[in-house]
Structure P
Amino acid sequence: MLTNSFVWMHDTLGIMGGMVLGFLYSPPTMTGMHHSLLPVDIQMVAAGGSFLLAIASCNNVAQGGATLCAMLRTKDKKLKSVAATSGVSAMLGITEPAMFGVNLKLKYPFYGAMIGAALGGGYVTLTNVLNTAPGTAGIVGFVCVPAASMLNFLIGTAISIAAGFIFTYIISNIKKFNKELEKRESVAEEKADTSADDSPTAEKGVIYSPLTGTAISMSEVPDDTFAAEVLGKGMAVIPSEGKVVAPCHGEISTLFDTKHVVGITTKDGAELLIHVGVNTVELNGKYYEAHVAQGDQVKPGQLLLTFDIQKIQEAGYPVATTVIIANTDDYKDVAGLKTGEVHCMEPLIKLEES
């Protein structure tokens, strides 16, 4: 059945059948399944001639052409060395080093090789190149075809080498262009996000105040855990307004059900923990309202929480709000920038990289 399907594709579809066979020959080669075609090849040789050696040769040399193109395109010196030797061996019939060492690793050369094999396969099918004995699938395979077909065999393999090289080059340029386009779009989106904010231009390593009020050091917070900076270093603000806004671009990584704590992971990797009030977990969310959800992406100045300062104080809880750098150990220093009156989105904490 396998033999009949291959013969039907070759004899009925003609050049299109040869192109399909050439294009589809590489994927089975990855798993070694192409060796299962040897009995088919022998059976067809016994019947007068097989087209499989020419198709397999086009596939192998196309892998070699694609590998040599990858050698010129890559900047990795080690990969260049591997590509130089494996590209030549692929043209002689040994594709594993080229396929697994270079083409599949980079991906785009493998696709270029498949196209090259398809074009070469179409040509050798059009010119009815048949092998009359099993042989090595590469340039040297011409010795297994009748003299009248040798030239067409070599032309078919030359087409595969050239097409594999050229299409690998084209695909690598498309890939490079798409990467550059994505990079530019990402930069443009970031600039658009920044320009849409009313916040000051973000300075690297600076955390802005998420509240308006009076900035105090952590040691002044009326709670031993915060004062001892057990959860991390930072600053605190006694709010004059019941609003907490995002001090930076980032993702809401934590949002307690009680809504008195919100965590933000910044784009630079800082882990902020904003805790509104002392022991306010006991309020069970009363007097608090969240305006974001866990997992949300936030921008500087975006409203996160609102709370009723007066009612929280009447319930007997201090409203001192800590702005903690939870991953303090990742930094050489975490220093407060000011105490006293502070406005929302004013610089509050400076992070010094290790």
Structure Q
Amino acid sequence: MRILIVTDAWEPQVNGVVRTLQATIAELRGAGHEVAVISPDLFRSIPCPTYGEIRLAFAGRRSVGRRIRAFAPQAIHISTEGPLGLAARRWCLQNGFPFTTAYHTRFPDYVAARMPVSPAFVWRFIRWFHRPARHIMVATRSLARELGDQGLPQTMLWERGVDHALFRANHAPHRALAGLPRPIQLYVGRVAVEKNIEAFLETRQPGTKVIVGDGPALADLAARYPEAVFLGKLGGEALAAAYAGADVFAFPSRTDTFGLVVIEALSCGTPVAAYPVPGPGDIVTGGAGALDEDLDVAIARALACDRAEAAALGARYSWSACTAQFLNALTFVPAEPVAAPAGAALAA
């Protein structure tokens, strides 16, 4: 199949959306599919206000349309709601070409954390953007219920995967963690206001809090929480070593739609502590971690969890299974029913 993916989130960004697309494209190409990507690096662009790593492309329907026609795709997936996504959406509608979209980021909450804008106003845009899509790919069933409540019922599950050769329970710990007071409580991800990292840094558990990642809030948090250890951005073996060397993985975000870092930590045998919200609430089950509205309580409970159970839960997620779901959504089969009542997946 000739598959075109249009995305405003792309290299050199390092985030869950980009990593998911990269892994899915690699799986698709490995299976013999021909994949093309329309991304900001193909156009002139400017940094996105408040999120400079994202580039906003100067690209309209005509320039995007020329690239679409040149590739002659059999399926078009619009991954993001940015300028490229808008241009591709307009081209598809004007040319009667069916397309799928994905809801990667809880934009109403994300925008509200950064600007004095009502989430209800942002939801109007989200409904307008995604309503014409044949399918909207979502990472969890609770997110499917949320979109269904907003009048967008055409969702299909597209979970996330883990590179189990890299993120594994027997990985040697990162040497930067040696000698730190235990238990080591780890956060991995973008260091920004919407990630709610301050809630984690305010918890009162003994031991050491370690932050891995970069972002606009890094300097401020490092200055205000000098007792925490900030390792900056890590990747590959170094990132896997950080997961494996921690005693618990803290995920304080309330706005993520999934949390790729959650299943990477689990795959390394590190129990997860999080709030009982969509994303971690869909993933963390049994003795692999703990969910609680008090993050201190969640961390304490997660520290008592079995690392083997955490690793077993992480092993359930693979990029091959993720890519099979992606392909299933492209075939325009009927949308998946959302059977469970709202909130059922969040029981801790």
Structure R
Amino acid sequence: MPVALFDTTTALAPLRAQIDAAIADVVAQRRFILGPQVAAFEEEFARYCGTRHAVGVANGTDALTIALRAMGVGPGDEVIVPSFTFYATAEAVPATGGRPVFCDVDLDTHCITADTVAAALTPATKAVVAVHLFGNLAPVAEIEALGVPVLEDAAQAAGTRGPGGDRPGALGRAATFSFFPSKNLACFGDGGAITTDDDALADDARMLRFHGSRDKVTYEHVGYNSRLDELQAAILRVQLPQLDAWADGRRAGARHYADAGLGELVALPAASPRSEPAWHLYVVRSERAEELAAGLPAHGIGCKAYYRTPVHRQPAMLPFAAGVELPVTDELARTHLALPMSPVLSAEQAAEVTAAVRAVLGRS
């Protein structure tokens, strides 16, 4: 039984008629830029996250840059970021004029901690970007207790629940989301959002996404042309009511792996304390990760190593990373591998993946 790394079709199949109708309605209305669909999605997504504001932007990378600028990050400021993450987390910082400062992560949760952030703090630190990696939760409150504002990079964590039922998007000063097609809540193209309870920050973000203007007459900032598309907002509105059920399906998939005995073969990801991750990616660890990556496709099993070269070792980031040593990041980069995960991953599929892992590793 082949098992794809992502199943982006099965969960959407029952929604196709609604999605087609939503697209047709936008085309009929001929309101394509910052129209009623974007406004409605922003209101609904803010309500879902538990914030007063959601600001739709063109993609998750722009969301990070715009949010950091709205938080006041500029030339001379330092922003602490993890290196075991997608490149955009750090890439967004130089775009503000600021400087990324890399910190290490926890081996089990893959997220930054208050201790790893504290080790990187300087008087120039303006903000911390806490990545909720693979759907797991970074300890935002513990990091904020250090006295520095936190921007959540929640691109991989839509649908995750935290302590007391709090959601990513409402835990820090602001949060950013990507709606890239493989994400838990996905566009049929690019899209992103910023959530916050800060009225002034939201107001600045709305101006920055629209050339630094409120009215396309007076320009208060040097901004961006970065707006969530009306068609994509309509598609997201159809999917949003399904997000919690899809997140439950991802959590069930993780339980299926545990029940199948996958943890006897590789190290399974650990949920952050008092959290219920909506696993965007199911990333395991093994000293034989490269062997698994080479062998699983022959069994029809999708897999991928995402961050073999961590961000602080990428060529463009070397000027910001002189002398930086991140031993846990380096170990995770070497040993991680993503296995299939989706809202509809069945017990049978999890058993098939586990059997393939066992076969590649030669375990009886």
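For distance in nm of label points 7 Å out along Cα→Cβ at positions 59 and 299, which structure out of P, Q, R has the highest calculated value?
Working: P: 5.3; Q: 4.2; R: 3.5.
Between P, Q, R, the highest calculated value is found for P.
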query: One of P, Q, R was used to compute Cα extents along the principal axes in Å, and the answer was 101, 40, 35. Which one was it?
result: P
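Readers should treat all values here as calculations from the given coordinates under stated rules, not as data from a laboratory. As the structure is a prediction and not an experimental result, all values here were calculated from the model. Cβ atoms are built from the backbone, for glycine too; each structure is taken alone.
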